[in-house]
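Listed below are the structures to be examined.
Nothing in this text is a laboratory measurement; each read-out follows from the coordinates by a stated rule. Because the structure is a prediction, the values reported are computed rather than measured.
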Structure 1
Amino acid sequence: MRTAKTVIALVLGAAMTFLTFGEVFAGETQKQLTSESVIETIKKRGKLKVGMATFVPWAMRNKKGDLIGFEIDVAKKLAKDMGVKIQFVPTAWSGIIPALIAGKFDAIIGGMSVTPQRNLTINFTAPYAHSGMGIAANKKLSGNLAWPDGYNSRSVTFTCRRGATSCTDIKNLWPKAKIRQFDDDSLAFQEVINGNAHATVTSHPKPAKWVFKHPEVLFMPTTENLTEGNESFGLRKGDPDALNFFSNWIMIHNSNGWLKERHNYWFKGMDWADQVDLK
């Protein structure tokens, strides 16, 4: 009887020790994860560093040289809600994901669409915007092309921003066409305006804005979305705390209508157009 009681006591003691050790281990793991989160880094630094690329109307320079645009509003609001300052880190689009991984900034807030290929390398929050791709074409070169099949030809040349989802969309929609990629969206448009390419694909409302500025040269073969997008913040992998915080911030401001109001201002109207030089 005494032996049985002794065995039970030893088992219970071992179990309590295991549970205590497990609690301590779990606590230490949680503490390590939290301390390593970019959220803690931002709080200690007192500044949120955001990687972005200029892309109308997501982010652009006004006539004074200041950054304005939808994602600029989003990043500033995010920093304000976190109680920290904001620092924008302009980065070439083709190198923005490697720059994030290298720690050049805390997050990408740059109208980046979620794709399986990108998601293998970085994490994405819940979407904070939903944009579609559109097309602008050169009237002289493309005016007689049948839509959309006439654009699927080896004699047709498209332009797009290097590394952007639009480049992939062109390959999928018109696999026979040639593609020229540029580091800046304005260069892709200029190539079409100069008559060196038939058309360019980019997110709305940029095609309409360029056609508005150059009606004698450009037109839109269709005003319908070529594809639908889901734009999210890009984050480094292995940081569940940051993924949770940023996704919940987006959820809150989707629910209260703030994101929709800002998106409508930049994408549905032209009240901001006199602030920038839309060449």
Structure 2
Amino acid sequence: MKIARIGLDQGPRYAVVDEEGDELILLADDPLFGEGKPTGQRLRSEDVRLVSPMIPRSKVVGFGGSYPDGEPPASTDDLLVFLKPNTSVVGPDDPIVLPPHLPEVVHEVELAVVIGRVAKDVPPERAHEAILGYTVADDVTGVHANLAVAKGTDTFCPVGPYIETELDQSDLALASRIDGELSREGRTSQLAFSVPELVSHASKMFTLLPGDIVLTGSPGVRGVDPQIASGQTVEVECEGIGRLRNPVIRRGGRMFGVEAASRLRPSPRPWAPRSPRRCGRG
């Protein structure tokens, strides 16, 4: 099942994708904290705008080195681990905004895991209990910068277009493109560790909350240099999920207040979870 989040006049709503009819069926509530039951109301796909399928309630956890170029890491403890704030998350067709202090920026296609339950110290064999589904992410990264700035800058984590809840993620094709030219490609079967192992490792370091995202890593460069520049359009796609497209712009100076906020499309409502289920020890 593909879950979409769409922008409506009254605010974003969740919907289920009916691919045969090219329609979206509105859901009664947020599937992360409610029952996610269909209302029966249908909208044509061409009449709605897709937004980020979720805004993480707290964080994005990312891994580096999970697609080894040579000798694979001995354990998950050897992987690079980083965090992206929820303000880095944007959706389909939202601009990636390059700031003045990051002259070199690259983009990286990744399978992203969407957490559906509170999870702490989850063993790999139970990781599936904590997962709502999967989406595609573009891990935009500044070169030669402090890791927090390089990874966590606003708009540096486009995700979408959908959350796929029924997916065998063990061997999926991944690809990224800049203005239509291939920049990276690979398969999730090339990961040094399985997706359940990565989710388990993330839950040992951080309590994972519903709506959090775990980035599983990016395959190596295949084609053009993955460095991006203003005026380009970048795409990332994953087999079974779809393609995410974002334009790239460069910000020339400081932005304040309304001007800054207009560049982003933030979540319209504060987080107010209703007794989220827990997955982990016990």
Report task. Please state which of the structures 1, 2 yields 15.0 when mean projected area of the Cα convex hull in nm² is computed from it. Result -> 2
Report summary line: Working back from -2000 (helix-only ellipticity at 222 nm (-39500 (n - 2.57) for each DSSP H run of 4 or more, over all residues; to 500), computed), options 1, 2, answer is structure 2
